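So, here's a batch of structures to check.
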Structure P
Amino acid sequence: MSLAYAPEHTPAPRQAHVIVVGNQKGGAGKSTVAMHIIVALMRMGRRTGVLDLDVRQRSLTRYIENRGRWIASRGAQLASPQILELHESRDRSLDAAEASDESGFHAALRRLSETCDFVVIDSPGGDSYLARVAHSWADTLVTPLNDSFVDFDLLGDIDPDCADIVRPSIYSELVWESRKKKALAVRTPIDWVVLRNRTSASKIEAKNKQKVGQALNTLSNRIGFRMAPGLSERVIYRELFPQGLTLLDLDADGGEGAMKMAHLAARQELRDLFITLKLPGLDGEPLKF
């Protein structure tokens with residue numbers, strides 16, 4: 001599909017800060033990361049809206065639906081985000097379909113911005129016009145990346161004869177185009193943060209992990225993204241999906257109970273990530289999770 005589009009100018013300034021969780025590869029943990037950011041924001045007392053652009057799999061939508069059922073069945077005193085559902089146009093004309101998708105996206109974003117401090121957008125694990133439009137409106141872009149060269153390949157190409165020579169790859173080029181379009185439309189930057197996800201402490205994988213880290217540092221300096229502390233491979237990040245809960249809900253009123261010692265390291269990882277994001281209006285405010 002053509003990248004020749006520009007963000008539509010909204011009739012009134014948006015108030016919500018837009019966080020896009022994006023990566024064109026599936027299985028990187030985007031929905032899990034998005035849900036934990038959402039709950040962290042709500043724990044900080046921020047009104048949070050959600051757009052799930054993975055209109056087929058709808059993982060984040062189902063996560064939030066599970067949360068709603070849990071709250072209703074338990075009478076739990078847990079915050080839930082405002083979510084709007086989007087559908088891809090079925091128009092047989094590509095131009096008409098893309099225009100319809102873009103119009104629907106901007107209408108949903110404006111609606112959420114009227115009542116929310118933050119809007120978190122979860123993008124699909126592949127290329128779509130909706131995802132590209134969303135990237136061009138991101139204030140903060142969070143890219144979860146599994147700790148392997150298979151996932152790294154979306155960000156950069158590595159010379160097999162000289163591993164420290166890397167070039168931007170397909171997803172990096174998309175982000176570059178999105179940055180240019182946003183700068184032309186509203187003259188504000190996209191803060192791009194790459195998160196090393198599902199990291200392992202295995203000694204067997206230590207050498208590969210080090211090489212991936214070196215390649216990311218090289219590419220970061222060339223194309224301008226920040227590195228965030230990684231999230232380890234922990235079952236607790238995913239096992240609460242059926243209840244619609246996250247690690248950060250465990251010690252809340254209506255959660256699953258007190259946080260155990262085994263969960264404290266995971267919570268610290270999420271705190272470190274949240275601090276690294278440097279979201280507006282939260283600098284220096286004590287964490288409430």
Structure Q
Amino acid sequence: MQAENLTMTITDETGRLDKVVSSHFTELSRAQVQQLIKTANVQVNGQPVKAKYAVVAGDQITVAVPAPVALAAQPQDIPLDIVYEDDDVLVVNKPQGMVVHPAPGHPQDTLVNALLFHSPLSTINGVIRPGIVHRIDKDTSGLLMVAKNDQAHISLAGQLQAKTSQREYLALVHGTLKEDKGTINAPIARAKNDRKKQAIVPGGKHAVTHFEVIERFAEYTLIKCILETGRTHQIRVHMRYIGHPVAGDPLYGPKKTLKGHGQFLHAALLGFKHPRTGEQMTFTVPLPPIFEQTLTKLRKQNK
């Protein structure tokens with residue numbers, strides 16, 4: 001399939017370019033339009049402009065929609081730690097070090113590659129992220145729910161959006177938290193000075209993390225984190241924001257930290273209503289060995 005050029009001439013509509021284009025071409029989402037603008041595939045009067053450009057009467061807008069990307073995620077026979085499976089859903093315990101889905105520079109050896117070999121998956125997220133309802137970072141271990149068909153995907157994604165699913169993490173953080181529990185409510189967006197990082201940014205996406213202390217050590221604290229929202233790097237950014245970055249975190253933590261395989265962050269509990277039966281399902285998995293061994297060492301140092 002070849003690229004498609006869409007053209008429109010504005011007569012009386014005004015407003016931000018991305019909003020105007022997405023309202024005219026309903027087959028394109030607002031996010032797709034913004035990406036097309038960033039890559040100069042949307043031009044006004046023959047010139048590329050920014051998404052916030054104010055459209056005026058008489059503007060001629062051309063939208064070049066690139067041809068669909070060929071299937072990038074290929075099935076690979078990679079072992080999976082499957083906690084639960086039926087005809088609609090999979091619950092997987094992802095190991096540290098495994099990327100969830102293919103991305104530029106990392107086209108294979110991901111969880112999606114392994115899942116495609118194992119089972120049919122939902123198609124809602126396209127060819128790069130089939131079945132993936134939510135993600136966890138490469139070096140975060142633990143539970144993920146995966147949709148095997150589109151009906152299941154719609155249900156599971158809806159539960160995440162409605163905040164009715166359960167996601168609890170265990171995190172080992174720097175310092176000793178004085179409070180036994182608390183809530184961090186701080187907006188998150190991409191950091192302006194580092195594209196790899198997220199940051200607390202006024203006007204960013206709404207983000208809420210609840211935490212509860214489980215165990216205190218001399219220089220570290222083991223906490224449980226409950227996500228109310230699911231922003232990129234949310235726990236890692238929020239804990240750094242309050243002065244207690246996750247131990248082992250190469251992006252948001254101090255250079256002097258605990259040695260492991262990345263951040264000491266584990267998705268320990270996952271709960272949701274089954275998309276077909278409506279039954280409440282809850283799953284837990286133990287900490288990975290490196291995390292458990294580190295806690296054992298810290299307990300010995302506490303004595």
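Please treat every number below as a calculation from the coordinates, not as lab data. Nothing here was measured: the structure is a model prediction, and the numbers come from that model. Cβ atoms are built from the backbone, for glycine too; each structure is taken alone.
Give the label, chosen from P, Q, of the structure having the highest value of distance in nm of label points 7 Å out along Cα→Cβ at positions 20 and 276.
The maximum falls on structure Q.
When relative contact order in percent (Cα under 8 Å, 6 or more apart) is calculated, the result is 14; to which of the structures P, Q does this value belong?
This value belongs to structure Q.
Kindly point out which one of P, Q the value 2.9 was derived from, the read-out being distance in nm of label points 7 Å out along Cα→Cβ at positions 156 and 268.
Derived from P, not from the others.
Identify the structure, out of P, Q, from whose coordinates log10 I(q)/I(0) by the Debye sum over Cα atoms at q = 0.08, 0.14 Å⁻¹ was calculated to give -0.44, -1.15.
Answer for the origin of the read-out: Q.
Which structure, out of P, Q, was FRET efficiency 1/(1 + (r/R0)^6) of positions 100 and 140 (r between Cβ atoms, R0 = 30 Å, to 0.05) derived from, given a value of 1.00?
Q
helix-only ellipticity at 222 nm (-39500 (n - 2.57) for each DSSP H run of 4 or more, over all residues; to 500) was computed and gave -12500; which structure, P, Q, did it come from?
Computing helix-only ellipticity at 222 nm (-39500 (n - 2.57) for each DSSP H run of 4 or more, over all residues; to 500) on every structure in P, Q gives -12500 only for P.
Given a computed value of 0.30 for FRET efficiency 1/(1 + (r/R0)^6) of positions 132 and 180 (r between Cβ atoms, R0 = 30 Å, to 0.05), which structure among P, Q does it belong to?
For FRET efficiency 1/(1 + (r/R0)^6) of positions 132 and 180 (r between Cβ atoms, R0 = 30 Å, to 0.05), the value 0.30 is produced by structure Q.
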